[in-house]
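> Have a look at these structures, which come just after this line.
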Structure P
Amino acid sequence: MEYRELTLQPRLQLLADLIPPGSVVADVGTDHGYLPAWLLQQGRIPRAIASDINEKPLRHARQTASDCGVADRMEFRLGAGLEGYAPGEADVIVIAGMGGETIAAILASAPWTKCGVLLLLQPMTKAEFLRAWLADKGYAFTGEHLVFDKNYLYPIFCVTGGERRKLTDEEAFGGRLLDGDPLYGTYLTQQMKRIRIRLDGLIRSGNESAGEELTRLSSLYDALARRKERCHDQGT
């Protein structure tokens, strides 16, 4: 029987490349199941768990696994976030394609994720919120990466259990371990643009009580501008 040969889009390919060979992988919010199916098809991992909150995407994932000839090594679970998962079932947990606040809520309900598991997190929004939340709750960053996919720049966090700490605004918005990434200058430009829009809105509002926020955002903008200048000096 001839099976379908998968090709991953850049965002999923980077996630796949970050997974240690031989790991058991849980893909939370799997959608079509492309990531675990590709990993199994390439012989990168021995087994995968694919879960989703809705039955329809889980049906798509089952079909993908069947079409790719890997259904016998892929388990499918219907449920929200990490409901139904137990500690030690997976070496790597991937939570990608969700908002930063949603990812934080999933992890908050599963504190065991700070023990002996690698988390690969790809927030679609609120990356700065998720960075700060992770650090405050006792997760440690082991890597950060950027990837362009369909004209959008995505951050990916590699996280394990660690010590609690508070991030500065500069760390939350500018990243923890992105120095040297070839896309870092572009990422900083995007973050600065977002902050500039917020600053301009506050200035136009004429709200006298917004002085403290204006000062905070202005300082943050300047800090990211200095980071961007360092990127320019380093040729990244």
Structure Q
Amino acid sequence: MSKLLDGKTAIVTGASQGLGLAISTALCADGASVLMVAREEEKLAEAAASLRDSGGAAVAMVADVTVEGAPDDIVNGALSEFNRIDILVNNAGVFVWKNLFDLDYPDWNRTIDTNLGAPFHLTRIAGKTMANQGTGGSIVNIASIHGQVGDPNVVAHCASKFGLVGLTKASADALREHQVRVNAIAPGAIDANSLDRWGTGPDQKVTQADIASLIVYLSSDLSRSVTGSVIEMYGSTHSVIKI
């Protein structure tokens, strides 16, 4: 029986745990070969091995997406392993919970470099690769409720995720003629340790499995006319999160 992503290859950043592992698991389960990227070597190796043990085609690559040259290395690594790239999921991210006056240069730079800078460079490089292949592709960015509404407790995070929404829409237009689609998912608070558990409805927190299943759809040919979209998955999260 054929699967939605048979023959497709993917890059997933921040893939060693949590949402990134859930995404990698879902992509593998639907037939994709996945390059799993993260910074922590031991945890990443264990995650990739667990997917291979379950029959998935998963390869681990240790990289810090914020380091200059790393996006090139990641794309080249995927090409070396799979010979092509069909899917990119920009999932790696950081979250700094501080009020405006307590944010400092390192907080700001780390947040912007991880949440916005790395997705830009990976989109630019992987997008060009997909365009040159001539068979299209799909890029999915993990945005946030904080890319839709401001929150005084996470100013840097809001700035990065609002920027990611803008990057999604602009790069979707830039890549449209090449049949490369770019979309984003904007989750609310995500239920922890929910890789294997579906949410029960919009009055509950969104789960990692819920988000991963939507990424499978956005990565597949079922969504071939969908680009430049930001899909809200707030669940029970209010528009502004309060402490």
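> Consider the structures P, Q: one of them gives 3.7 for distance in nm of label points 7 Å out along Cα→Cβ at positions 98 and 178 as calculated from the coordinates. Say which.
Answer by label: Q.
> Using the calculated result 3.8 for distance in nm of label points 7 Å out along Cα→Cβ at positions 2 and 170, pick out the matching structure from P, Q.
Q
> May I pose another question? For semi-axes √(5λ) of the Cα gyration tensor in Å, the calculated result is 36, 19, 17, so let me know which of P, Q that is.
The value was obtained from structure P.
> Assuming 19 is relative contact order in percent (Cα under 8 Å, 6 or more apart) as calculated from a single structure, say which of P, Q it is.
Details: P: 14; Q: 19.
Going label by label, the one that fits is Q.
Each reported figure results from applying straightforward, stated rules to the coordinates on display, with no laboratory input. On a predicted model such as this, the values are computed, not experimentally measured, just so you know. Cβ atoms are built from the backbone, for glycine too; each structure is taken alone.
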